[in-house]
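Undergrad: Got some structures for you, see below.
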Structure 1
Amino acid sequence: MSEQRKPYDKPLPSHEGLHGAFYAWCRDRELRFQRCSGCGRFRHVPREICAHCSSIEWEWVRSSGRGTIYTWTEVARALHPAFADATPYAPVVVEMEEGVRMLSRVIDCAPDELAIGMPVEVEFVPVSDDVTLPFFRCAQG
C-alpha cells in the first residue's frame, strides 16, 4: 500500500546543472557537498569554480548531516502566496560540521524554541515523486 501524502504546493528546486545533482543526492537520502580538490574546502551552494583557490577540480562528499543553527528569522507574513498558510515559520541557516552553511527549516521545533548553536541533524522529506528536501530536526543528546 502506498503512503498518501498531501500535494506539495510550494515552489520546487531546479533539476538542472549542479543544483540538480545536489537534489538528486537528497532524493537518495544523502546530503552531499562539493569539496575542492585543490584546497580541500567544502562549498555550498554548488558551483563550478572554488571561490578560495579558483580550482575547477572537485568531488561530491557525503556530509555527516549534523550542524548547529547559525541564525534564523521568523516569517509572520508570507512573501509568496504558496507560504501564506504556513505562517509563522522560521527559515534557519544551519552551519554544518563541514563548515558550509545552508538555508532550510527545523521541522520539529516552533520558531520561539529555536536558539543559536542548537544542534540539528538532517531529515529528508519527500515532497513529490522527484524531489526530496533536506530539512532538519533537533539533534538527540
Structure 2
Amino acid sequence: MISQKAQYALRALIALAKAEPEVALSIAEIAEEQRIPKKFLEQILLDLKHQGIVMSRRGKAGGYRLLRTPDRIAFGEVLRLVDGPLAPLPCLSRIAYRRCDSCIDEETCEIRKVFARVAEATREVLDTVTIADAIENPELVTSAA
C-alpha cells in the first residue's frame, strides 16, 4: 500500500501536468482542486523541488510548475522519493538491500522467490507508467494495474 503522502504527491504532479506549460499553480490552487491539506502539500512540493521534479517561483504570478515534462516522471520514481524502496522484502530492494533477519539462505528461500516475482512485476508497471500516461491513456494505466 502506498502512503497518503505518496498519493498526494502523485495527485499534485498530475494537477501540475494538466496546467498550461508556463503557468505556475499556487499551493492553494492545487490544495483546493485536489483536496490536499495545504501544510502537507507545502512539504510534499518542497521535497519534490529538492529532488528536481518541480520548481517554484515567488511573487504575484508565482507558484509551482513541473521542472521536467510529464513523460519523464515515472510513478516508481515518485513513490521511491516519498515512501522509500518499492520492494516487499528488504532482501529484494535495489536501493536499500538488507538481508532479512530470519533468513537462512536467500538462494533457496521460497518466500523470497515468490516476492521476487511480485517486486519485478511492480517495478515493471511503476517504472514505465508516467504522469503523462496517467493523463493521456487512462486505459493503459487501468490495464497495467
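Please treat every number below as a calculation from the coordinates, not as lab data. Remember, it's a predicted structure, so these values are computed and weren't measured experimentally. Cβ atoms are built from the backbone, for glycine too; each structure is taken alone.
Undergrad: On Rg/Rh (Cα atoms, Kirkwood Rh), which of the structures labelled 1, 2 is highest?
TA: Structure 2 gives the largest value of Rg/Rh (Cα atoms, Kirkwood Rh) among 1, 2.
Undergrad: To which of 1, 2 does the computed value -15500 (helix-only ellipticity at 222 nm (-39500 (n - 2.57) for each DSSP H run of 4 or more, over all residues; to 500)) belong?
TA: The structure behind it is 2.
Undergrad: Out of 1, 2, which has the highest value for distance in nm of label points 7 Å out along Cα→Cβ at positions 73 and 89?
TA: The maximum falls on structure 2.
Undergrad: Assign the value 1.00, calculated as FRET efficiency 1/(1 + (r/R0)^6) of positions 81 and 97 (r between Cβ atoms, R0 = 35 Å, to 0.05), to the correct structure from 1, 2.
TA: The read-out was computed on structure 2.
Undergrad: Please compute mean count of other Cβ atoms within 10 Å over residues 33-40 for structures 1, 2 and give me the label with the greatest value.
TA: That would be structure 1.
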